[in-house]
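Next come the structures, one after another.
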Structure I
Amino acid sequence: MVLEECIRQKSVVSIDQIRSNPRAYLEFQFEVIREKFTAEQAIIQQNPNAVILTDRSLADSFFYYVFYVDKSTLPRELLERYTDFFKWLYFRTLTSARCYDHIFLFRPLKPDEPDLLRPGNLDLLQDVEFFFIKTLVLGFYSQTNVTEISADNETDINTLYSLVDAYLTKA
């Protein structure tokens, strides 16, 4: 079962434009993260043995929430909502470890074409994002199998196919 990336279902002018308005980006993150969590939980409740392939773990969502929401400009009432949601997301991310049997961390690739859901300065930040997310994944999901994959390495791709096939066979 493939769980689509919730953000891709949104009509967005560009991620840079949304992030330029901290209030709008915070609301956007509330919506996208809740939808992701709800979609994952619905699949798990309907079929606890399902093999689910998803683009992002909750650790990724946690990263984008903490890293890109500009807390310094939020008024107090939004900062309170930010903090409450942070706590909710932190505990959901921590407890979601039992939902993930295996996490594949894909090393960054240079984008082939422009993508409005990727920041304009991604070429400068993608390694920072990758290593930060990797740190979160290894911390939140220390008991989960984690495999780092380079999409341009044939051996890595063959390993990925073998591992996914093994999970599908087991399910």
Structure II
Amino acid sequence: MSYPTPIAWHAGTDVIDGRPVKRYHVTRDATPIRPDWEEKANALIGGMLAPPDTTPPAAFTVLFRSGAGLHLNVYSWYWDNVIYGRFATGGVPFLGSPDEDPGNLAPVEPPVLGCVYELGVLVHERSAWIRHMLMKEKPDMEAYLADVLPTGPAGLPDVPSGLPGVL
């Protein structure tokens, strides 16, 4: 079974419920996600963020238009070095969607983390968090927020971690 390699891009950074949220889009062929679907997904983000703790508040999202539907992954930094994840999907009844309309997003009930292409963004963000927030004497949120995944193929195998001296 062969899948086309999706394209990922940074769709902006917004402050949502008092925390910066880096937003990424992933699609199978770089076609922009419909604005009405993006608007519905963005309206859900605030309710999907981790509860506040002592971790510098930041999050990132992946909105993926797959061949099956529309998927929203919301990842918040939590407990200093832990990723707190919440997920919604539209158009995939198998994962909890009420129907086959990709714009009709609903929370995902199975304990999933994301598909292999969505996880490509997670790998980048993990490395950026370590580089700018954990390895520095003083965490640098501005540098973390500026460190975005470059536009291009998402989730390819054998991509280096992005950490100095680590492949």
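Any read-out appearing in this document is the output of simple, stated calculations on the displayed coordinates, not a laboratory observation. These numbers were taken from a predicted model, which means no experiment stands behind them. Cβ atoms are built from the backbone, for glycine too; each structure is taken alone.
A few points about this structure:
- Each of I, II could give FRET efficiency 1/(1 + (r/R0)^6) of positions 47 and 71 (r between Cβ atoms, R0 = 30 Å, to 0.05), but the derived value 0.20 comes from I.
- Relative contact order in percent (Cα under 8 Å, 6 or more apart) from the coordinates reads 30; which among I, II: I
- Computed 19.6 for mean count of other Cβ atoms within 10 Å over residues 87-94 - originating structure among I, II: II
- Structure responsible for 3.3, with distance in nm of label points 7 Å out along Cα→Cβ at positions 39 and 79 calculated and labels I, II on offer: I
- If helix-only ellipticity at 222 nm (-39500 (n - 2.57) for each DSSP H run of 4 or more, over all residues; to 500) is computed and equals -5500, the structure in I, II: II
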